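Heads up, there are several structures right after this.
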Structure P
Amino acid sequence: MEVSVPNLDCEGCASKLRKALFELKGVEEVDIDMEIQKITVRGYGLEVKKVFKAIKRAGKTAEPWPYDPYPGYSYFHSFYQMAFVTTAEVCDANPQLFVSGELRALQPIFQIYGRRPVFSGPVVTLKVFEDNVLVREFLEEKGNGRVLVVDGGGSLRCAILGGNPVVQAQNNGWAGIVVNGCIRDVDEINGCDIGVRALASHPVKANKKGFGEKHVPVTIAGTRICDGEWLYADTDGILISKTELSV
C-alpha cells in the first residue's frame with residue numbers, strides 16, 4: 001500500500017510514523033521515502049482506513065499515492081473513497097436506494113480470503129458449474145480494476161478457483177473475485193494482494209471442459225447481479241449497486 005504524506009521532512013516524524021504503523025495488525029514492513037514524501041506499507045490484511053488513521057494519530061495527513069496503472073479508469077479513486085466509508089455506513093445513508101432496488105446487500109454466506117479485505121469495482125459475471133476453464137480465461141485478461149463474480153451454482157463438491165489464477169488476477173489488475181462455490185490453495189490466495197470471497201475451501205479440482213456462460217445475469221446470495229453493475233466489499237459484507245456510488 002502506497003500513500004503520500006505531505007511535509008514529511010524530518011527523521012523524528014518518520015520515526016513516529018513508523019512506530020504508529022507497526023502497531024497495526026498485519027504490518028510487516030514500512031518504507032519511508034522523505035525525498036518524495038511517500039510511505040509504502042506491506043503486510044497481511046491491511047486496511048486503508050486504519051493505515052490513514054494511524055498516520056493521522058502520528059500528527060500527519062495522508063493522501064492516496066498518485067499512481068494509476070489504468071489511465072482514465074476510476075478504480076483507485078473508488079477504492080480510496082470506499083476505504084473511508086464502510087458498507088454499513090453506505091447502507092445507513094442510502095435507505096432510498098434499497099427501496100428502489102438500486103442498492104442490494106448479499107446474504108452473509110461468504111468467507112473472506114486474500115490480502116485485500118476492502119475492494120470495489122465494476123462487475124463481470126460468469127456462470128459455470130464445477131468447471132473452471134472460463135474462470136481462468138477471464139483472469140488471464142487485464143482486469144482494469146474490475147470484480148469477477150462467478151456463479152458456481154453453490155457447489156461444495158470441488159474448487160473452481162485455485163492459487164495460480166488468483167496470482168494471475170492480482171498481476172493483471174483485478175480488484176476482486178467473488179465465487180458462489182469453493183476455492184483451494186488457500187494459503188497461496190491469502191498471500192495475494194487481491195480480494196476474494198467464496199463459500200468454502202475444497203481440495204478437489206474442478207473439471208476442464210470449458211462449459212459456462214459469460215456476461216449473463218446471475219443470482220447469488222439472494223441477489224440478482226448483472227454485468228456492469230458495481231460491487232463494494234469490506235469486512236461487514238458485500239453490496240451491489242446499479243451504478244458507481246458517490247460517497
Structure Q
Amino acid sequence: MCDNRLWNRMLPVFGKANILVDQVPIHQAANKNSMREMIASSVRGENLQDQKLPVDLLGFSMGGYLALDYYFRTLVSDGHNLNHQVRSLVIVCSSAKGLGEKERIRRIQMLDLMSKHAYAGISPSRIAKFVSPGLVDDPEVGGLMAAMDKDLGKDVLLTQFSTTLDRENFMLGLKEIRAPVLIVGAEADQMVRTTDIYCMHERIKDSKLVMFEDVGHMVPLEAPERLATTVLDFMSGL
C-alpha cells in the first residue's frame with residue numbers, strides 16, 4: 001500500500017520544471033466510486049487555482065489502471081475524450097488487463113484471512129517481490145513501503161483489495177485511445193508481466209514505451225529522479 005509519500009522524491013524535479021502536481025489520495029477512498037470521483041475532481045482542476053490547465057494524468061500500478069478506467073469512462077463514440085483537459089496519459093508499471101488470475105486468487109485468499117485475523121503488516125519477503133535485490137532494507141525504498149503499510153493499516157488494505165478485485169480487461173479497447181500515452185515498465189517487475197507492457201504499447205497508436213532494466217515494480221521509489229525526468233521529456237514533446 002502507498003500514500004502520497006510514494007512521490008516525494010519526484011516532486012522536486014517537477015517543481016524545478018514548474019509543473020503543478022495534484023496528488024490524488026486514492027488511499028483515502030472508501031470504495032471504487034470514491035476513487036473514480038477523486039480522479040475526476042483532480043482532472044477538473046478543483047484542487048488547483050487554475051482549472052483551465054491541460055492535464056497529464058499519471059498513475060502507478062493500481063493507479064495506472066484507474067487512470068485508464070477514467071479515460072475509457074469518458075470516451076464518446078468517435079474515440080475522443082469528453083474532458084478535453086486530459087492532454088496525455090502516463091501509465092507506470094500497470095497492466096490494462098487488470099489483475100492476473102493468480103493475483104486475483106491470492107487477494108481473495110488474503111481478504112478472507114485478514115478478515116478473520118489481525119494484520120501484522122507487510123513482510124520483508126513480500127517487499128522483496130516488489131523491489132530490486134538489496135533494496136528491501138533501504139530506508140527510502142523497502143523501509144518506506146513498510147512505513148506506509150503500517151500507517152495505512154488493515155482497513156485501507158481491505159478496502160483497496162476488495163474494491164479493485166474485479167477489473168475490466170481494457171486491452172482490446174486500447175486502440176481507441178487518441179491521447180498521447182507514455183508507458184513505463186520495469187524488466188525486473190514481478191507484479192506486472194512485461195508482455196502486458198509491450199502489448200499495451202503495440203495497441204496504443206500514439207504511445208511511447210520506456211523500460212527500466214535495473215528496477216523492480218516500485219519504480220517511483222527505486223528510480224524517482226529517472227522516472228520524473230522520463231515524464232518531463234515526454235511532456236516536453238506534447
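Only the coordinates and a few stated rules stand behind these numbers; no lab work does. Please read these numbers as outputs of a predicted model, since none were measured by experiment. Cβ atoms are built from the backbone, for glycine too; each structure is taken alone.
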Comparing P, Q on relative contact order in percent (Cα under 8 Å, 6 or more apart), the highest sits with Q
Consider the structures P, Q: one of them gives 15.1 for mean count of other Cβ atoms within 10 Å over residues 9-16 as calculated from the coordinates. Say which.
Q
Structures P, Q, by FRET efficiency 1/(1 + (r/R0)^6) of positions 129 and 193 (r between Cβ atoms, R0 = 30 Å, to 0.05): label with the highest value:
Q
Among the shown structures P, Q, from which was the value -7500 of helix-only ellipticity at 222 nm (-39500 (n - 2.57) for each DSSP H run of 4 or more, over all residues; to 500) calculated?
P
The highest value of FRET efficiency 1/(1 + (r/R0)^6) of positions 33 and 113 (r between Cβ atoms, R0 = 35 Å, to 0.05) among the shown structures P, Q is in Q
Note: log10 I(q)/I(0) by the Debye sum over Cα atoms at q = 0.07, 0.09, 0.16, 0.18 Å⁻¹ at -0.25, -0.40, -1.13, -1.34, derived from one of structures P, Q, originates from structure P
Check the numbers for distance in nm of label points 7 Å out along Cα→Cβ at positions 65 and 217 across P, Q and tell me which is largest.
P
